[in-house]
Structure I
Amino acid sequence: MTVLDKDHPRTAPLVFAGAEPIDAYCRDICGQNIRHEVRDLVSTACGLAYTQHCRFPGRYDRDLSTVATTHDGRISNQTAVQAWEN
């Protein structure tokens, strides 16, 4: 899983390889007191894409767009681009 944002540009992306690091990243984000909303889901036989909108109470908002390739029903490659607003 590759994450791109202002702190992690294309030349130095945030990369998570393997199930455990990806799970830890997702648990950290989703385990916080944040309102999450997934929108604009598109899926095909070989991939998926969606947008995720998060609101952190009293702090900031985060929007994320992701595109993933699937193989045998599992995500094999995923790239996410996120923007934060204070």
Structure II
Amino acid sequence: MREYIIYALLAAFFAALVPIFGKLGLKDVNPTLATAVRAVIMALFLAGVALAIFLSWLVLGSRMNLKTALGAVLIVIGAILVSL
């Protein structure tokens, strides 16, 4: 089995645990507020990942091809959609 498949399965598993632990940690908080806080944190994290990709291209001189640029744009769009 290729390594990226293992990483993808682990990412999906831990992503499924996020709302469970979020609910446990925020059980005395209004559910709408808790969802909003989680969405903002996720959006900031994803935007940070996209920023890191851009800065690695800008500062370190990494190669930015169409696939990498499209991935960064999709990350930003995903962050915006998650925060809505």
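Every number here is computed from the coordinates shown, using simple stated rules; none is lab data. No experiment lies behind these values; they were computed from the predicted model shown. Cβ atoms are built from the backbone, for glycine too; each structure is taken alone.
Below is a table of values for the structure above.
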quantity: Parent structure of the calculated result 2.1, given that distance in nm of label points 7 Å out along Cα→Cβ at positions 47 and 63 is the read-out and I, II the choices; calculated: I
quantity: Among I, II, which structure scores highest (criterion: distance in nm of label points 7 Å out along Cα→Cβ at positions 7 and 71); calculated: I
quantity: If relative contact order in percent (Cα under 8 Å, 6 or more apart) is computed and equals 35, the structure in I, II; calculated: II
quantity: Among I, II, structure where Rg and Dmax of the Cα atoms in Å as derived comes to 13.3, 41; calculated: I
quantity: helix-only ellipticity at 222 nm (-39500 (n - 2.57) for each DSSP H run of 4 or more, over all residues; to 500) derived as -29000 - corresponding label from I, II; calculated: II
